[in-house]
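Every number in this text was worked out from the coordinates using simple rules, so none of it is lab data. This is a predicted model, so every value here is computed, not measured. Cβ atoms are built from the backbone, for glycine too; each structure is taken alone.
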Structure 1
Amino acid sequence: MTATGYDDLLRGESDLLAVFEQSFRPAKRAVGIESERVALFDGGAPLHYHSDPTHPGVDAVFAQLIARRGWTPVAPETVGGPVLGLERAKANITLEPGSQFELSGAPHDSLHGLHQELSDHRAEMRSLDLTPKLHLLGLGFQPYARQDDLDWVPKSRYPIMREYLPTRGPRALDMMRRTATVQANFDFGTERDAMRKLRAALGISAAVSGLFANSPMKDGVRQAVKSERALVWLGMDPDRSGLLPFAWKPDATLADYAHWALDAPMFLVKRDGVAMPAMTHTFRRFMAEGFHGHRATQTDWETHLKTMFPEVRLARTLEVRGADSVPLRYATALAALWTAVLYDDAALTAVEETFVPYGHDAWQALRPRIAAEGLRTPIGQTTVGALLRRVLPVAVEALGRRALLNADGQDERQYLDPLLPLVADDRSVTDALLDGWTPEQPDALASLMARCEF
């Protein structure tokens, strides 16, 4: 510890790389999931942080989870401050800025454990005694609420992001308060392994976004797209999002990733629970000059890395971030697909040979069309769906090779079953869930909740 009470001061590039190198786990192949959900009450009102006379808030939800389900509050940002998250064992419940509800699950050695964790969490949330009833929906975008209908979770960094990000992209506030995603986290063993997985994951990321597209609603109107959330991310801060063009190079290194993050503006410097806006400084400048008398520390660097939002992110794990929120069976399927791709050499090679050769520019250019058309989007002389049809059978075989059985003797291949008919017919998740549904039908809200409830 330094005299400031914070962790070691950063001295140079080797310290920046330590966060990755200390995370090398050559023999570990765990998978974790982070599942965000849009929260709506009967009647369609969105969940707010604070309860009001007509609707319970996050504070009431947290109180029940603490009292009945063994969750404990995460230490508040300041003494006596609001509770912003819960923890139990190695799992956390956290909040996005518009009170999107998120389970950050524990790392699991098998998909069976991950699926059970999601199932148990769903049962807990459905057992809440709230009036009106709260529904957590696997949708990538808030279907009805406009910005003015939402409040702000009282987290110290959110006002800073609220002021800064709209100057960098027109959909920033939508990203913060109206989107929801499901992402999965994976181990890497060496620098070469980390960069190989990063490159392959970036290569297939846009296709996975098309497959898991599940947000056709905005402001109560069904849009002519499959994923409004994916379009939102195209209107975000280009300094900290996207498909990372440098990482597609075969010789890309962890230092390249660190340099990219170094040159992005910071959000804040936090000391003693106080968040100080720091958007005038890139992290590189912070290291060189300091900020208001404070020097850059390892904790500052890790905090900054978490404010970078590429489609695939490196920190202490590799995080794949490009899917819309989806109901439970599809959330497990997402984790299963990425587990196969990232933990099996044959499946990883199949992605490298099938998706990566088209290159960053081609996939980046197609992202708007994939958000609209999904797997039917043409690329080169083929389609996105046709490319997935080459890889998905290899992924099924990969999970079979893992030979990890549940109590009923079933292996992990079962979790890919929901994807097989979709990929065969060039459909996205939203096509399976909302085929024939319209917001004008008499029971539209109840039907939407029944179809998309997590």
Structure 2
Amino acid sequence: MNAPEEPGRPNTKLVVTLGPATRNAAMVRSLAEAGAALFRVNLSHGTPQDHAEAVRLVREAEGALGRSLGVMADLPGPKGRLGRLSVEPLELEPGRSFVLRPDGGPGDGDGAPVSYAGLGSDVRPGDRILLADGAVELVVRESGREVATEVVRGGAVRSRSGVNPPSERLGLPPVTDADREALARALDLGVDLVAQSFVRRVEDLEELRALMGDRRVPLVAKIETRMAVEAAGALVESAEGVMVARGDLGVELPMEEIPVLQKELITRARGAGTPAIVATQMLESMLHASRPTRAEASDVANAVLDGADAVMLSGETAIGEFPVEAARTAAGIARVAERRGRLFEAEGPDCRHRDGPSAIAHAAAEVAAQHPDAAAIACFTRTGRTAALLAGERPRVPIHAFAPVDGVRRALCLQWGVRPWPTEVPPHTDAMIAGMEEGLLARGLAADGDVIVMVASSPVGYARTNLLKVHRIGGPRTP
């Protein structure tokens, strides 16, 4: 991998969802060229063959472009969904009856099958059920084996749209049989991160990790339930990433609370050093339009200014008519927000550097900010932890992480500002410093005379992060 760095790539990472509109080689490569760093494969939709093909296409694009690209598998979670509909999309008009049928049956204007067999026992007459992230609101009139409802707010639904009864009544376990099957398939495919849907408490994360066995990959907790919001402090400490999943969160909680809650969750995550993704309806109008609304552009920019590590596109790139344009637009908005919005950025967490590695990361960012010739920070990392600590400091220069493990590099595609690059495990510290210098020069990321702030552990492989070196390219390589 010796491709040059693309100019102007934003520090805020772009996550895109693959689907029918983008599940081909040309589209995946175009999305990556537009700015995508991490590709989401939603295991709630499509077939196992579709999922395997999506991962294969990302790996193919990674090889062609010469830079690491990550894959995040998104598990179904304990959520009911509509079955197959005869019309796509299906428009539901206010005032009409609509029957939810756990036993199956046709999906038409009169009703639809649902995947959750216990729905009838979980709801009562008068309960509200929301479909498709709240696009349609139903009120239960009769509950039994089938659930008879009335449409009180109309809208469009599709096959596999979500079915949200009151969460306090939901009888599904936190990790379902479908999750177990999907997790095993994702690990077999070699994904780099796993997103756990409808997390309620830290024990849910622990249960899923136990199912991974010795094939552990970073776990992203999706914050989309009231219980998850209440447990957010513990979740951001336990998970390797969090997602502010505003679709179902906006169903669970009053819509007017979501903007402030987004800021609160990102602040919590930054304080814990856990990367945060903001998701759902970032550029929703680009499902059918080549340009976003002004409000959507502001939404993406505000997520960047809130301090999010990543923004995510869902339907825009999975089923939208302008997927590459949506990715390019999101990256462009993030780039401008970072460059011109520094005065409006959310303040970082209070200094909590209580150990050597985090203190060195903080010092590296300070040195890079103050040294007139500093062009970048470079680190050598086996696990990705050093790069993550540096990302948490939000330095004003690029972070180049040299990592010998494929999975570590790909998982770093979620970390703010980190550009991961391959390297060999060096035999000693001098070779490590030389390897980082050579890697930067070969990719056009530095030139003779530039100062690079280098961070690593020494001796290599036998210590935690304990080395900080202000290194001038072309100068001495001793620490």
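Ranked on distance in nm of label points 7 Å out along Cα→Cβ at positions 108 and 356, which label among 1, 2 comes first with the largest value?
Numbers: 1: 2.8; 2: 7.2.
Largest value of distance in nm of label points 7 Å out along Cα→Cβ at positions 108 and 356: 2.
1, 2: which one has mean count of other Cβ atoms within 10 Å over residues 100-107, as calculated, at 21.0? Don't skip to the answer; put the middle values down first.
Values: 1: 21.0; 2: 17.2.
Comparing all candidates, it corresponds to 1.
Consider the structures 1, 2: one of them gives -0.41, -0.51, -1.20, -1.28 for log10 I(q)/I(0) by the Debye sum over Cα atoms at q = 0.09, 0.10, 0.16, 0.17 Å⁻¹, for residues 92-307 alone as calculated from the coordinates. Say which. If you can, show how the numbers build up before the last one.
Details: 1: -0.45, -0.56, -1.41, -1.52; 2: -0.41, -0.51, -1.20, -1.28.
The read-out was computed on structure 2.
With FRET efficiency 1/(1 + (r/R0)^6) of positions 204 and 420 (r between Cβ atoms, R0 = 35 Å, to 0.05) as the yardstick, tell me which of 1, 2 scores highest. List each step's numbers first, then the result.
Numbers: 1: 1.00; 2: 0.75.
With respect to FRET efficiency 1/(1 + (r/R0)^6) of positions 204 and 420 (r between Cβ atoms, R0 = 35 Å, to 0.05), the highest-scoring structure among 1, 2 is 1.
Starting from the value 3.1: which structure in 1, 2 was distance in nm of label points 7 Å out along Cα→Cβ at positions 228 and 252 calculated from? All intermediate terms of the calculation are to be shown ahead of the outcome.
Working: 1: 3.1; 2: 0.6.
Structure of origin is 1.
Determine which structure produced the value 57, 44, 39 for Cα extents along the principal axes in Å, for residues 180-411 alone, calculated from the coordinates; the candidates are 1, 2.
Numbers: 1: 57, 44, 39; 2: 46, 44, 33.
Derived from 1, not from the others.
Identify the structure, out of 1, 2, from whose coordinates helix-only ellipticity at 222 nm (-39500 (n - 2.57) for each DSSP H run of 4 or more, over all residues; to 500) was calculated to give -12500. Mind dumping the intermediate values first?
Values: 1: -12500; 2: -10500.
Attributed to the structure labelled 1.
Could you figure out which one of 1, 2 the value 3.6 for distance in nm of label points 7 Å out along Cα→Cβ at positions 60 and 244 was computed from? It would help to have the intermediate numbers written out before the result.
Working: 1: 4.2; 2: 3.6.
Source structure: 2.
Can you say which of 1, 2 returns 15 when relative contact order in percent (Cα under 8 Å, 6 or more apart) is computed?
Values: 1: 21; 2: 15.
The structure behind it is 2.
Upon calculation of semi-axes √(5λ) of the Cα gyration tensor in Å from the atomic coordinates, which of the structures 1, 2 produces 43, 21, 21?
Values: 1: 31, 29, 22; 2: 43, 21, 21.
This figure was derived from 2.
Out of 1, 2, which one gives 2.1 for distance in nm of label points 7 Å out along Cα→Cβ at positions 36 and 316 as computed from the coordinates?
Working: 1: 2.1; 2: 1.3.
Computing distance in nm of label points 7 Å out along Cα→Cβ at positions 36 and 316 on every structure in 1, 2 gives 2.1 only for 1.
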